[in-house]
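A.B. asks: Structures incoming, each one as structure tokens.
Laboratory data are not the source of any read-out in this text; all were calculated from the coordinates shown. Please read all numbers here as calculations on a predicted model, not as lab measurements.
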Structure 1
């Protein structure tokens, strides 16, 4: 932090909307100590990790060309059965399949970003997440004819 000290010669400037804003700092402290302390963050991340595993299991069981990736409570669904390690791994994916999944989920009352992105909310319960997995599983079974090879 000493590099940003404006009293020092050669300090790095760091302008920002919320710099030295006491209300922002108080809100951040409250958020990280009352709403999202480490134990809540760990449970939230674990829920995302578990959801990714359950989605991948549903995709695999249906032989569907989808993968779920992400970290903690951030997830993305990709229309490819191949492992996704970089953007180039998505070159052969079919965006129409992801769009169809998006629309099928909307029909069942679940919203994900059209590009497959999801960020889990703290208010989601285990029942909510289980319902989402059931909806995905149903969709994978209903649409199985689209990705089965003859």
Structure 2
């Protein structure tokens, strides 16, 4: 019988998941607690800051998270005054989502910390390696049929 164990130490997928989890942990323990903000709420804020006027479905598509988790995160952002919902004049069933002024201020404050954390994370690889990684991730995302945040 073939060995059915996953090659944890050499699996690219497992390494990718591990990087995401290890980089998310400090957010939860620091920024998240300080600002009473979940990681899913933060990810939604990043999308809304980059793409104001998107729908909840588009936030789910950009983050890769399930619609129910995104819906709960958006409801909590709205309840805390960090989000503005407007009816789409072209489709009354659709809400247009934007960060409120309070949400933009919080995003700016946390975003500065996030940029520093990202710089620390990528300090160990060269700009050429970062560009290769970026291109490879874009290919993976395109293969999954997802929107690409900087395309």
Structure 3
């Protein structure tokens, strides 16, 4: 089962850069990164709503919604920022450079989040091995962006 999660993770990574290309094309044709991001999220929202209907997933109760901390509602804002930014950055830097920078940014923030156990993630302290992995990835970013 673990290998299935690894494959899914690879698929998600591949899909992210394909999404950037699709949304960049949408932006080029519509003339606005915000409009492209809005349409992307609207279609994604419709797809999720259809999935919820087909799977007959119960909606959360008012009590459940009331337990969600304020910061947890802002994930969509970060998603919108990613989509809107990537449709501007991707066509200028290229797919590989954009993805290398995104992955390195994700690694830096995830090392910090893991170290402190923020956002509900299990705590994994920084170690020399983890820092070496980050340094190697940074080296990869430098090579890809050349």
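A.B. asks: Of the structures labelled 1, 2, 3, which one yields 1.18 when Cα Rg over 2.2 N^0.38 Å is computed from its coordinates?
C.D. replies: 2
A.B. asks: -14000 is what came out when helix-only ellipticity at 222 nm (-39500 (n - 2.57) for each DSSP H run of 4 or more, over all residues; to 500) was calculated for one structure; which of 1, 2, 3 is it?
C.D. replies: On the way: 1: -14000; 2: -19000; 3: -27000.
It was calculated from structure 1.
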